[in-house]
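Derivation of every value follows stated rules applied to the coordinates shown; laboratory data play no part. All values reported here derive from a predicted model rather than from experimental measurement.
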Structure I
Amino acid sequence: MTKVEISFRLRAPLDDTMMDRITRAHSTYGFNRIRVSPDLTALHVDYDATRLTPLDVEAAMARAGIPADRIDE
């Protein structure tokens with residue numbers, strides 16, 4: 001297992017609906033953890049790079065209905 005983190009900037013305010021979507025996205029195969037930034041404007045997704053690519057992670061976030069843009073670090 002190769003753990004990698006990718007960050008996303010949220011395009012919409014964090015609310016109950018968004019938290020439900022994040023909870024559902026967490027069950028995505030290969031996701032290890034999703035953390036919300038302290039300022040509530042970004043998400044940090046820890047995932048298994050042997051199972052997913054960054055594009056797979058972006059697609060899973062979109063399928064979950066989470067409006068976010070990848071932050072290139």
Structure II
Amino acid sequence: MNSHYAQALKKVLHEFLFGFENLLQLAHKYELLSNDEIKTKAEFLTLIVDGLDKYSNEDYAFNPVSIWVFSVKSIFQ
């Protein structure tokens with residue numbers, strides 16, 4: 001893998017992770033989410049976003065909107 005590409009991808013994924021962690025902490029603050037495993041939940045959402053980016057094109061029959069909605073709902077259950 002191209003070193004420049006790998007560094008750029010790592011930066012983007014880190015920004016997603018940081019953003020999701022902040023959002024989930026905010027949800028906890030407003031009592032919408034327990035504080036259990038917030039970092040793991042943020043990592044899960046980051047991996048989902050990365051996977052959706054890789055596999056949401058005409059070559060695959062995945063429904064990215066349904067997958068994202070399912071993923072987010074599973075965090076709040």
Structure III
Amino acid sequence: MPHIGIKMLAGRSEEQKKKAAEAVKNALVEALGMGSDHYVTCTIEDFDANEWQTVFKQEVTDKPDKVYVKPKYDPKSLL
């Protein structure tokens with residue numbers, strides 16, 4: 001614990017996903033002052049632009065108190 005969940009538009013390569021997961025994991029370990037990354041896990045889920053509308057609503061719009069980095073775009077611009 002902790003677990004990192006990354007949700008994004010489809011189109012990135014497996015190598016890009018692995019690199020992103022590793023970078024985010026390392027940043028979290030450093031930010032939390034953890035001595036090890038032994039308990040950190042990370043998943044990545046891909047969505048198309050239409051699916052993203054629902055994900056964005058569920059994960060961002062409907063949870064304003066849980067969003068620590070606010071969006072700077074309208075998800076409809078991806079359609």
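Out of I, II, III, which one gives -8000 for helix-only ellipticity at 222 nm (-39500 (n - 2.57) for each DSSP H run of 4 or more, over all residues; to 500) as computed from the coordinates?
Working: I: -8000; II: -25500; III: -11000.
The value was obtained from structure I.
Looking at structures I, II, III, which one was relative contact order in percent (Cα under 8 Å, 6 or more apart) calculated from, given that it came out as 39?
III
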